[in-house]
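Presented below are the structures under discussion, each in the form of structure tokens.
Every number here is computed from the coordinates shown, using simple stated rules; none is lab data. This structure is a prediction, so every number in the text was calculated from the model and none was measured. Cβ atoms are built from the backbone, for glycine too; each structure is taken alone.
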Structure 1
Amino acid sequence: MSSFGQVPLRDVWEMLKKCAPGHTVIARTHNYCIYYGDKTYPTLPKKHQQVDSGQIKKMARHLGILDCARQALSI
């Protein structure tokens, strides 16, 4: 997974459905807060319909789904 480039937000939601079953997303003022298992990722940007792939990599690593996210997003 490259740290450069943009991924559509809808692809991120699909990846989370596949790689983090049972996750919860809470929309905050400026970002999304992702809950999965006993972990929370509170800073997924909400401003645009595209997310930096480096941000997704950081989120996936934190949630423990990095290998699945790499396969699901194929970047």
Structure 2
Amino acid sequence: MEPIKDIEKVEKMFRQGQTTLLDASTGYKYSMTARCPKDGSFSLIAEIEKSGECLSRIVFKCSSCSSLFEAKQEDIYLR
């Protein structure tokens, strides 16, 4: 599945403090990914920070160039 943008689901995940979200109607489990600013590759989560129960910061690591970068909610995709 090609990563998709769904800001509503991403916002929900941040509020719930989760990096994954289960779609109850389909059984599909979404996870967060973001494009590397250096090479555009989709990247995996390397680090998270929480403020209370909510996610406050997510750092991704590019699987191609190994760069670490922070992504804002609006720059996060789901796969």
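One table, with the values for the structure above:
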{"read-out": "Which of 1, 2 leads on relative contact order in percent (Cα under 8 Å, 6 or more apart), largest value", "value": "1"}
{"read-out": "Identity of the structure behind 0.1 (criterion: distance in nm of label points 7 Å out along Cα→Cβ at positions 23 and 63, calculated), options 1, 2", "value": "1"}
{"read-out": "Answer label among 1, 2 for the case where Cα Rg over 2.2 N^0.38 Å, calculated from the coordinates, equals 1.05", "value": "2"}
{"read-out": "Label whose coordinates, when helix-only ellipticity at 222 nm (-39500 (n - 2.57) for each DSSP H run of 4 or more, over all residues; to 500) is calculated, return -11500 (choices 1, 2)", "value": "1"}
